[in-house]
Structure P
Amino acid sequence: MNSKKPRKKNVSSMRMLGAQMQTARKAAGLTQRALAAEVLVDEETIASIEQGRRTLLLDMAEAVDRILDTKGTLAAGVENFPEIDQFPLYAEQYMVHEREAIALSWYDALVVPGLLQTEPYTRAVMRERVPAYDEDEIATKVTARVERQEILQRKCPPTMSFIVWEPVLHLEIGGDRVRRDQLRRLRECAELPGLSLQFLPTRTSAHAGVDGPFTLLETPDHQQLAYTEGQRGSQWVSDPDEVSILARKYAMLRSQALSPQESKSLLDRLVGDK
């Protein structure tokens with residue numbers, strides 16, 4: 001899905017859209033469980049949307065419109081949400097998929113991946129934005145990013161792989177202390193079960209990630225999705241052929257990167273530098 005301009009979660013609008021979906025579902029003679037099975041989500045997701053506790057995202061709205069024969073009504077409602085929130089619709093959709101993913105593979109060449117960032121590092125990254133965020137925006141975005149990291153501590157976390165280009169480790173965003181604390185955090189994360197952390201060395205003759213950062217996700221129903229980032233915005237990639245290309249790039253990056261153990265040794269050396 002291509003990036004959209006920023007839209008905000010308006011509670012009353014969410015409830016209204018949820019009520020519309022509930023009315024259409026009942027008119028079609030479907031239970032929440034039956035609709036959930038058709039859309040390939042769990043029953044609680046449908047209940048949360050209908051009660052206005054969870055945002056109806058565009059891809060699901062389009063699917064429900066088809067199933068309930070609502071002629072695009074729900075998708076139009078999503079597209080016309082009042083613009084009063086901190087996160088673009090595509091970013092909100094990413095965060096939902098990230099929370100539910102059973103596997104996640106993340107390549108970054110610009111900053112430490114958001115799920116592995118310390119709070120001071122996140123704040124320093126946000127302050128580099130041009131045009132600048134105001135302090136309220138920074139606080140909101142920092143809190144949201146830190147909250148996303150709860151998936152690392154779950155009893156059954158997703159399988160996660162991270163590849164980071166080595167120059168990221170040498171950037172002193174936020175100053176030397178912030179950098180060193182971030183390196184220590186990465187070293188701690190490298191020991192988490194089910195998490196692989198690798199660095200693509202600066203001195204390499206092969207680099208499959210020159211087109212920029214991207215993330216691959218596998219949903220609970222085994223759908224393969226990708227998310228790419230660039231200077232002018234980000235976008236979802238759901239076309240199987242395009243996702244396959246990115247998956248092949250990621251596989252090549254893993255073969256070009258240092259091994260997880262070599263990557264731990266690199267962090268140990270950098271943390272020990274004076």
Structure Q
Amino acid sequence: MLLGILAAIFAALAYGTASVLQARGAQSVTDTGAGPGEAPSLRSTIAAMLTFAFVAGMALDAIGFLGNMVAARMIPLFLAQPIVSANLVVTVVLATIVLKSRLSQRDWIAVGVVVLSLVLLGFAAGDEGRKHEEWLHWAVLGVGVVILGIGVAVLPRMQSRVAVLAGLSGGVLFGVLAVAVRILDGLDPFDLAELFTDPALYAIILCGPGGFYMFTVALQKGSVSAASASLVVGETVVPGVVGIVILGDTVRAGWGPVAVVAFIAAVIGAVVVAMSPVVEQVERAGEDAG
């Protein structure tokens with residue numbers, strides 16, 4: 001349990017720090033060829049992506065993903081995913097130091113709510129579930145294909161609510177990825193043949209880039225706050241429910257009400273943090289470089 005919690009915290013720290021570093025790298029490059037309101041030139045975008053800060057951020061994203069995988073396999077998903085989604089808390093707090101951003105009183109309260117809720121969830125969480133049927137391995141791949149297919153075909157052509165729907169789709173894809181990581185065969189004990197014949201592996205390969213693509217669409221089509229908030233909901237609620245209902249994730253005896261309240265508070269707090277102007281600043285800078 002402790003190792004899984006530490007892995008989730010590590011993933012949140014890595015993801016949150018990566019966002020700030022990528023924003024710092026993007027902001028360190030001045031595009032003299034682009035006028036006010038114009039998109040950055042290809043040269044400036046490449047220059048930003050080659051800065052030490054941006055490259056370090058990409059490396060932290062990869063390391064954070066490994067931490068996310070460890071957490072998804074070792075602790076209940078209703079605990080792992082809210083901790084990982086707390087990377088936004090790490091982002092906004094670091095942004096006040098690195099990017100000289102300023103948080104409002106509401107933002108600081110939301111940060112405190114998230115931290116307290118995660119502590120309570122940690123105390124309330126029981127064992128991670130391991131029971132699942134073979135159909136679930138195909139289901140995660142099928143759901144991933146359907147969501148990404150509909151998103152690619154429909155969302156870019158919509159004129160309203162695109163940010164919310166695309167962000168939610170990206171979040172659900174990340175949530176499906178967490179479920180696929182939990183049920184993936186061939187890791188313990190390691191069996192290469194079993195690993196590569198498991199549909200859950202291909203769900204992971206599909207849902208990771210797919211979720212990133214949908215979140216990028218959300219950022220391009222609407223506000224960062226709407227995209228980030230809906231992403232948080234999708235990547236926490238869906239796997240949390242699946243973990244309890246299907247996989248058998250448990251809560252300590254007598255801690256059920258505490259776990260429910262803490263989970264809801266953690267999600268709401270993360271959504272409030274996602275709507276902070278500081279997140280807007282960081283995500284827009286990263287998007288300009290990517």
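Every read-out reported here was derived from the displayed coordinates using simple, explicitly stated rules and does not represent laboratory data. Since we're looking at a predicted model, the values are computed, not measured. Cβ atoms are built from the backbone, for glycine too; each structure is taken alone.
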- line: Structures P, Q compared on relative contact order in percent (Cα under 8 Å, 6 or more apart): the greatest is Q
statement: Matching -14500 (helix-only ellipticity at 222 nm (-39500 (n - 2.57) for each DSSP H run of 4 or more, over all residues; to 500), computed) against labels P, Q points to structure P
- line: Ranked by distance in nm of label points 7 Å out along Cα→Cβ at positions 167 and 207, the structure on top of P, Q with the greatest value is Q
field: Answer label among P, Q for the case where Rg/Rh (Cα atoms, Kirkwood Rh), for residues 183-222 alone, calculated from the coordinates, equals 1.25
entry: Q
